[in-house]
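A short reminder: the numbers here are calculations on the coordinates, not readings from a lab. Everything numeric in this text was worked out from a predicted model, so none of it was measured. Cβ atoms are built from the backbone, for glycine too; each structure is taken alone.
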Structure P
Amino acid sequence: MNNNLAQVVVAGAGPTGLMLAAELRLAGIDVVVVEQRQAGTVGESRAPGINARSMEIFTQRGLAGEFLGRGRALPGVLFSGIPMAPHQLDPDWPAALILPQHETERILAARAAEAGARFLWSTAVTGLHQDDTGVTVSLDGHAALRADYLVGCDGGHSAVRKLCVIPFPGDEPVGHWLVGDVHLDSPPDRAGVFGRNERIGTYQISRAESGWYRVSLMRTTPPADRTAPVTLDELRAVMIDGLGTDHGLREARWLSRFSDGFRQAAHYRRGRVFLAGDAAHIHSPIGGQGLNLGIQDAVNLGWKLGAVLDGSAPDALLDTYHEERHPIAATVLQVTKAQTGLIKPGAQMDALRAVVADMLAEPAICLRLSGLLSGLDVRYPLGDAHPLLGRRMPNLTLTTDRGDTDLFSLLHPARPLLIDLGADGLRDMAIPWANRVHYIAARLAPARPGSHWRVPVFGEIPAVDAAFIRPDGHVAWVHPATEPVDHHALTAALTRWLGPAELYDRI
């Protein structure tokens, strides 16, 4: 193997880049991950919130147990710090899981490395040049890499985005944050404290792990020097000024400052270069959406790159990455912007928060907002003939000729699935794509009598007896149980996502 060649170079070994590397390896793609940090750099909690959709994705890859074993489950979610009426989004998952980002990275890095991803640590992207056959990626301290594609997962200040001159429009910051992982000798009595006052703006103190706490302080006025490192004394002074106590602050393993601008890349693709995660979108940390958006970006893009690189799908498949993910992030930015506005202190905002709190006591409103915050409401534009099209497939328990299983376990290899719950002639229709889609004949266990299913977030939907599910868990075609099989629609869906039938051998 030529160590300077790869099919895909991923810039950035945060959660998005690591998840993407693992996805690419599942597709058999040679991938190199380039990261500025030294190998094994840990100790920062950064983005600690994992939502229900991310937990579904991790389950679909056989990783959920590791996350649940290390994380702390939260029973409910907040909207701008305001509790919402309790409800049942999905009985399989907590409303949110708190896990320091370095633990998330440890799990995902191990998965990517075990799968065969290569890593270049202490290495930065300094230049790129693309042509009709690939991308040459210039690196600091290492020979240039030549790849078919480059994906920038290198954060809000993305070098890849800047080198491609991709516009990054958005709003100027409304909040200026001091954050840190600290030891507190006299922590608050509750595991999490959220508040607002005129002196400090907004503050939150939450328990992390092993005696560590995450302290977040947001002010509406910028610091004198935004580039100056945060010191323990500065954090202590701000806590005492705003809270009247520093809660026995005595040690920090990570301190940082940042401003919460809201920006989104105009294009997620430029030729052979893609953006994902914070390189594609940044926003306030209120609501904990950033890491989760990046995980979704990775599982959307990874299998598509794999299909194009193995020659089965046309290059146009890669355009659907921007088409599907850009609108989702735009919605998240709007919802996060609303939450950020609501946390500002002041009498007028107090009145508005009281009105919002009353509204959040309504289950229907909570269900809508919880769907947004959990990621369970994501729907791609794959048609509206059935409520499941474009949405995540629920985790059905199935009985097959090999025994009982569940649908998410069948997605562990990240292969497309064609689930047949009793549709006529489906197996024969799938034969031309047999080496690209995993056909499963099954029945529901236990059986679901009636013409409708009840699915979390969606509510009642017409029952189906067949579904074509993409590797990212989203439904590309369904057969309603009460209708004849639409052969044309299934052929069109298989062709769109897996390539023309004539590319595959009959088995």
Structure Q
Amino acid sequence: MYWKIIKRILFAIAFLAFSTQIVPAGVLPVGSPEYEFIYDRLEHIQALERSLEDFQLGPYPVNLITPVRDPVKWISKLSGRQLALFGFMGEDFSSIKYAEAQGFESVRGGIAAQPLDKLFIYGRFGLDERKADNPDYSGKKWRGLAGDVEQAFAYVHTGGFNLFIGRFASFWGPRESLALASNVSMDGLAYSFRWGRLTLSYRLAHLDGLNPDEDDVDQFENRYFASHRLDLHLSSRCRIGFFETAIFGGPGRQIELYYLNPLIFFHSSQLNEGQNDNTLLGFDFDLKPAGGLKLFGQLLVDDFQIDRKSQGDEEPSEYAVLIGGYAADWIPKIDIKATYTRVTNWTFNQNLPRNRYISNGKPIGAVLGNDYDLISVSLYRWFGNYARAAFHVSHQRQGEGRIDAEWTAPWSHIEGDYTEPFPTGVVEQKTRFSLGYTRFVLNNFFLDIEAGVDKIRNVAHVTDDNQTLPFVQLNLSAFFSSKINVE
């Protein structure tokens, strides 16, 4: 049955790719520091413009990056007879008080091609010394480097329809999306369809499973991710989107057909089938009340108790919320961005470990975990499109909760009302002040430097262990691209 579905998908790709309407393909992938800086500049441009474009769906097609495409213009200027080869060599250096300075090398490279007018192909591998040094990394290493294919996908664009197949990262809603982080690549497919002011989107992915050799399970458990969303552009100043995601799996479990249907509710479907999957609901918005000002927000609800009929209904509300604003040219050439994020304890967690909202040990959303809140304010001074100075100040409160914590359900072990503080346990508090400078140099070099100080109370949740830690971080990379004719 699933092979028939795959064949139909491949047929649809071929049909779309060979259809007669000529619409250039190509996207700017998300996730790497160089590309993320381009997305930073696009955020400035978006705040100044009134638009009906789908900026809430990343990665962006090349027509949306035209004002800032110079460092990556090879992506948008591929012909059907050319294959682009590209590479990055980077050095990531950090120094912090009381710790030994560290430097990590990385090498990235890959190919890009547009063999058909509507078909774009992109692949990038990475060799990373920092990844190999991570104690949580369990993959293969080569000469002190951890290697993997970071992204490898085919992208089809025709009219209002976009399709991704392969391994890729994306985001939904704000760049700091609670639902999908731009630095998390997953294997699967995604598509969106634009109809007037409506956009329907879908994503399906196969996640890392639970292994008896490494996890507390008796047999291998498959894990999957499914999500869908509907966006409505109320005007060129206002957009609202609704979404639902699901983490599901189990020993020998395959993907049910209802998780392939973007038009039905996943939560009710899995309940009717007697499953215990982890479904989340949410919405997000963009609002531009004045020129240069963009307000945005996102709410994600993991669990919310309406009835109070049993002790199990004392389970605390589990949610994540992001609110923020971006003021472009607040003072000429000066931008200000402010955000507040709050994620409650038990959010993204579940009684079945396979249903936790993580992929390869990292949160699928752009969050620091759970049981924390973070307020951040940044001032940016732009020097053209490709250079920026920044001042950052932030304050974070981190409780002792974790997404991968054992599901103890303390509300079920008492009688009567249950409450818990936020954040929980001994709260680590960190205030950061920093200055930074980021720029492209000659479209072949990238520099990102930040220096500042962290003032931390209750370090690692140890009461009265307070530290002040100056730090310096430097990310430097050199990159190239070359096109070769294949005919």
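A few notes on this one:
- Here distance in nm of label points 7 Å out along Cα→Cβ at positions 131 and 451 was derived from just one of the structures P, Q, and that gives 3.1; the source is Q.
- Origin of the derived value -3000 (helix-only ellipticity at 222 nm (-39500 (n - 2.57) for each DSSP H run of 4 or more, over all residues; to 500); candidates P, Q): Q
- At a computed 13 (relative contact order in percent (Cα under 8 Å, 6 or more apart)), which of P, Q: Q
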